Structure I
């Protein structure tokens, strides 16, 4: 303060032809002493010595102080009656921002409300959702915690506990308090305490060896050397905290080093002897002062950085005092520059600078707006609060075991948004033994693609992150619910974006579609080759003995069976859905009807050789054609009714059932009854054919016709019995592939079992293709 006053008085431009004076008094950290001293100053009574050397002084029109919020409230309550303004440099309680209750109170120290809001934003920024709170047992601590809890409401940050540092620092109460901190699962501890509270608290923290906590310090102790002593380093390394913005005031260091109690000075200072004795631990030989065994030599020198009194490395609260003095000086300057009619008093009057009322000075202090010699703009809002910003400090431990207060960022308040952060995360050393890893306090925010799932029996901020199910997304961190994708869209692999669903069907371009097409065409070619062979050898005994006409019909139906598989490949449309099922049903019934006819002929032919039997006249070629036509006509009728009443139609199973990331194009059977009748009729004929072939398997047929039909029908039935579970369990286009495989497998079984032996004789063993061999038993 003295330095600022002398700097202003030596400035020829700020207050020319006017000299500022001052009074300074020690409050002894007691409200009673603070109030009595303030009343003495503003009344001008009982002043033994003034800063300008006078034996008495006029009433002081403004007070700079006090450092504590509680004392400032007492002074402001009392002096407010006399309209005396005061400018505090360290009182931060939000309660002092009440312009109705404290209309003459100003301060260069930011309100705790801003620091509490900054603390809340920092917790959200770092993802700390489970924290403990520690506050001082006074208005400063109570109001700060109240603001902080209000700011945290609705942010997802939960308070695990709130502990109050007891006045008097009772050992048992401190021990119980620290044990609560130690047992809690909250890894982050937020504090709003003064330096003495912090020192007492941290001594107990070190005693209980708590090293797994991340401490967030308020400005009152974040740079306090007594707290950052060497014995506290294991517990407090990595501490983060808010501090007043650092300032480098040119000339202050030189001013401090020139202080000497015995050197002549134009302004005698009664505090110099006490300062000297405190710094050097000696006693000055001054009348009225107690002597000790260690007298001061007079040759001692105050060196920069060697004591807290001459330490200019962390000028923070000191700079607030500097700004407070300059605010008063600029208010007086504005009073001097006042033009009649434009003043701040009633009717635009200007005050008499040589004889003004404290109320008048208060009006001008509230309107100052200037830039300090260090380039910072200063003004007061309607509550007497200044624009504010904080440095963010991090406690680093040097190899020598000392603590360095490293500036890792800043917070600047702003209207509307509340403020903005800048933090260099690469420079941060984290507490709790985490080093370069950000500590996790309870649960980290759920990343995109997941949602919160609260853990049963634990606070709501303790949660698990559950991945969103298929078809749902969350594209923000910390989502509570997953969002369902709209129709025809599906979630990506990370469940963060909805993508258009892919259309899935068995196409001719798929490898599976190509393979099945080749197998189908190959079967049709083999059938055509067999048919050509039988046509070529149609007049031979073997072909004629097996009813060549039925054989030709069987081969044609088998060719249709092979070709109908191609109708199942490709994008489903209305005509292809109708064609694939009806062609399949009719061609297989025709095929089995031919086999059934041949089986009956074989069975009747051998039975008719017995005396008195003449059944063969009922099973001639005409009767066989009629039987085959009748059996096939029944299936045709079923298919016609199916197509008329409820035909198969293209369908999109993915959209309807949301079973996967693709839209599965398929042919819906339309009528389940119709589809069941088609398959049931085929199964009925196949079982009947198998039964008759089985009865005729031991008849003396030299070409094993009944045995071959029996074996082929066993293959046919086995394939279609296995088809049912495979069809039901296959997803997407594989359902169609299973159906095609069943068609081709049963078709190849019939072709190879029945015609391969005959082709072998026709082409490779022609000597067996004779009537004599045919009639042999």
Structure II
């Protein structure tokens, strides 16, 4: 594998010098979920069902804006991009009709990403199947191919869709995710993964609907891989891999009894039908169902509600003209009737459920079908085909395996699939309590992974009390998921390809007050878990180019973007250097001693900034979550959106193997312990991203166990960032860097002692009073 920019050795990412690479990344971008022509975020209804003519060219952002976004992300310390795109973007107009304009735009954007030195892996993104079933991903024609009528989803509640919600501004928060348990998405995923087993009558163009849907999805992704390969200079140089499918879902497969809500369905919000009830309402029947809400202690039952479609059905009418998309449906597949009735699951003449366990048995061989069976068979069959199709064009592509969210990975350790040297485990994790309630609770949280894995005989025992326990709980959950990858897949890297926090907490109070303390604490706790769990990398959810306070990420009321047009953006590039200013930014090469090295900021007693520091102060005026009194020109916008918590130091390349690393925001300290087999060469030291926001080069303390180090800023990858380079000895080595900050004021104008920790200073007088000097 010599000559490759990134490869895998012994379960770790390595660069061309043999150094361990830590992938510190972010998802780019949320804007990719919906079309650009017309610009159709989820709260816009006009033209929604004209899904055949939409275009995604210009997503995730226009080419002329690419440098702005990538330079910003590079300055934040990210070296990795999870590149979000949808199947719909490739193949919206109809089966086999690819949008070459969008593909060329994607290639152009990837070329810009290359200039910034990003590692990129491609994410074929979906949420609850499609925009037309309440999420994102698949083209509209896939629903028609399955016999469903998306224009009737609202009346039947086959899906709760923001675009068709009566009052979009009152769309319940996070209710979109309940669509996985409603007719549209549950049917589509069942057909996609197991149509040949559970829907053998669904034949289209002479093949089962499973092969039809999977075939088109895989060929669309493979076509994109082919075009990237043919473009030259992108494959391996910037795009190193492909994820299989974002958050795949098993649909109805493995449901023991479709007339009850399964115990694993932890998400309950709004109307909460069983699969049997959603089948009935999908066929026009009025059904009374339970209603739920999400509270501080999790979901709780609210009451009952009637879903009455008034005879409207979610299936295409009997006289539907299939010629629209050029495919031919087998005569044995009747339009105007529920496909599950056609397969004997229920009798529409009496509305009787005949086979409540239909999806927990394999009709062909009688096997009992549970989740493990689904993962080992249905999912892995898809994964192999996807992997092989991508590698027909991208020969040495690293494939990121992602199974259903929060579930165990498929057990392939020791098999041919598990021995693949270029495979990565890519789970997702979210703090569900914070995500669903949109509040940061410092008092208690829950070990969700432990509950899902049955580690507690009672859920109450999974409650963790106190912020320290909550942070450790996050760490333990992520570490457990990483270990599951090792146990079930093998010695492969693990990247957490999604985690994140809602910024619109507490009814968007931060947007009015400018106080992002809750968001900062939640973001810091999430990163604490990531950094201490042994993961080989992560990609934070999310960066959205057009996020704003009113509509968030422009999709289903979510607001997880670290960037917003309505918040003060951090600078994306330094001010032009002058001869005098360059003296304060020169490389600081220091020989380590048993003691510590310290370079103090040149700040006068009255907190004024000396000429040696004015460049840094103007460039990076404040890392606080709120505009300060010293910067009245910034007061029109709330602040930096909790940037102090996500702009963090991290190892970039390690001459050896990382044993552990973490950033202590409370004391503004970075710790790294590594194991080195040999002394780093002059060309390949250990390199750490050291954000000047927390660690001004001449105002921080560096302690090492051996060797020498330097702190310097350079623009080797277009955007200027500050790095610490460290040449150390063999064996176990340690690095500690402490930032030195000063208090602007303590609310009453009194300065705070220089020795006070960053987090403590900010808490003493409010986050807005903290500034890196």
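Only the coordinates and a few stated rules stand behind these numbers; no lab work does. Because the structure is predicted, anything quoted here is derived from the model rather than measured. Cβ atoms are built from the backbone, for glycine too; each structure is taken alone.
With distance in nm of label points 7 Å out along Cα→Cβ at positions 263 and 383 coming out at 2.5, pick the structure among I, II it was computed from.
Checking each candidate, the match is II.
With distance in nm of label points 7 Å out along Cα→Cβ at positions 63 and 479 computed per structure, which member of I, II shows the largest figure? Display every interim value, and only then the final one.
Numbers: I: 5.9; II: 4.8.
The structure with the largest value is I.
Computing helix-only ellipticity at 222 nm (-39500 (n - 2.57) for each DSSP H run of 4 or more, over all residues; to 500) gives -14000 for which of I, II?
Working: I: -14000; II: -7000.
Traced to structure I.
Taking distance in nm of label points 7 Å out along Cα→Cβ at positions 111 and 647 from the coordinates of each of I, II, which one would give 3.1?
Details: I: 7.9; II: 3.1.
Checking each candidate, the match is II.
To test your reading of the models, identify which of I, II gives 2, 10, 15, 13, 9, 6, 5, 6, 6, 7, 7, 6, 4, 3, 1, 0, 0 for P(r) over Cα pairs in 10 Å bins from 0, in percent when calculated.
Comparing all candidates, it corresponds to I.
Identify which of structures I, II gives the largest calculated value of distance in nm of label points 7 Å out along Cα→Cβ at positions 199 and 695.
Numbers: I: 11.4; II: 5.3.
Once distance in nm of label points 7 Å out along Cα→Cβ at positions 199 and 695 is tallied for I, II, the winner is I.
Looking just at relative contact order in percent (Cα under 8 Å, 6 or more apart), which of the labels I, II belongs to the structure with the highest value?
Numbers: I: 9; II: 13.
The structure with the largest value is II.
When distance in nm of label points 7 Å out along Cα→Cβ at positions 215 and 711 is calculated, the result is 6.1; to which of the structures I, II does this value belong?
On the way: I: 9.2; II: 6.1.
The read-out was computed on structure II.
If mean projected area of the Cα convex hull in nm², for residues 207-358 alone is calculated from each of I, II, which structure is the one that comes out at 13.8? Write out the running numbers ahead of the final one.
Working: I: 15.7; II: 13.8.
Source structure: II.
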